[in-house]
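Where a number appears in this text, it was derived from the coordinates with a stated rule and is not lab data. Just so it is clear, the structure is predicted and the values come from calculations on it, not from any experiment. Cβ atoms are built from the backbone, for glycine too; each structure is taken alone.
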Structure P
Amino acid sequence: MIYNKIREEYRVKFHTDSKTFRSPVFEYIEELTEKEKAKVVKYIEFLRVHEGYLDEPYSRHIKEKIRELRIDFGRSKHRIFYFTFVKKTIILLHAFLKKTSKTPMSEIKKAQAYYQDILQNIKMYE
């Protein structure tokens, strides 16, 4: 017998701060030019289709479960920290414009704090 099982696709969600109910990544993307925004959205979709895992140069591991989506647009280097969560969910944690060769520790710490916020408020993402 052949089973026609529909394959559930991955989905993308933005981290929402549990205190302010603001979404830093969404707000970051909204501030970009239309061309930059289109490229960022294209990369996020590419990430979703590839189930949260892309090889370098598109993505790289940062710390623990946190990875970095790397979007270069001319001289602008946009970075979005994310992780793959339960029920095939990719959560975008934090975004910033990279200005140095090494990822600043302050940006990584923000992503880690957002990650902890999610773990403490799991019901917001189910």
Structure Q
Amino acid sequence: MTVRSIVRIDEELCNGCGLCVTPCAEGAIQMVDGKARVIREELCDGAGFCLGVCPTGALSIETREAPAFDREAAEAHAQAQPTYITQRCFRCDAGEDRAVLLPCRSQGHSLWVCTRCLPVLIHG
């Protein structure tokens, strides 16, 4: 064990949306029983790319004693585990099967928008 930065997920604040799963390139975060969980601490690099997409603020970075980050295990795990959660456009409900989706922030929420709806958001 070593003292390092690691992602913490507040179960009370987690609404189970799963938005934090995709930005976790190491596959450390997965959905378990409808909530986001750091499944193995040695897979979490503590970079925090997942923090910005959480609509409820359930994710934070804390410095504490945890297993050392294991890059080789994280790479192997990420390749073996799908970290993909299907998303939909928040304006027209188009899925990724019909449209290209981009992440965006609107009124304090992390959302997905399709390229057809994006110009309306930009230009009004």
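To test your reading of the models, identify which of P, Q gives 12.6 for mean count of other Cβ atoms within 10 Å over residues 28-35 when calculated. Matching structure: P.
Compute mean projected area of the Cα convex hull in nm² for each of P, Q and report the one that scores greatest. Checked P, Q; max of mean projected area of the Cα convex hull in nm² sits with P. If helix-only ellipticity at 222 nm (-39500 (n - 2.57) for each DSSP H run of 4 or more, over all residues; to 500) computes to -10000, which of P, Q did it come from? The correct label is P. Of the structures labelled P, Q, which one yields 19.4 when mean count of other Cβ atoms within 10 Å over residues 92-99 is computed from its coordinates? Derived from the structure labelled P.
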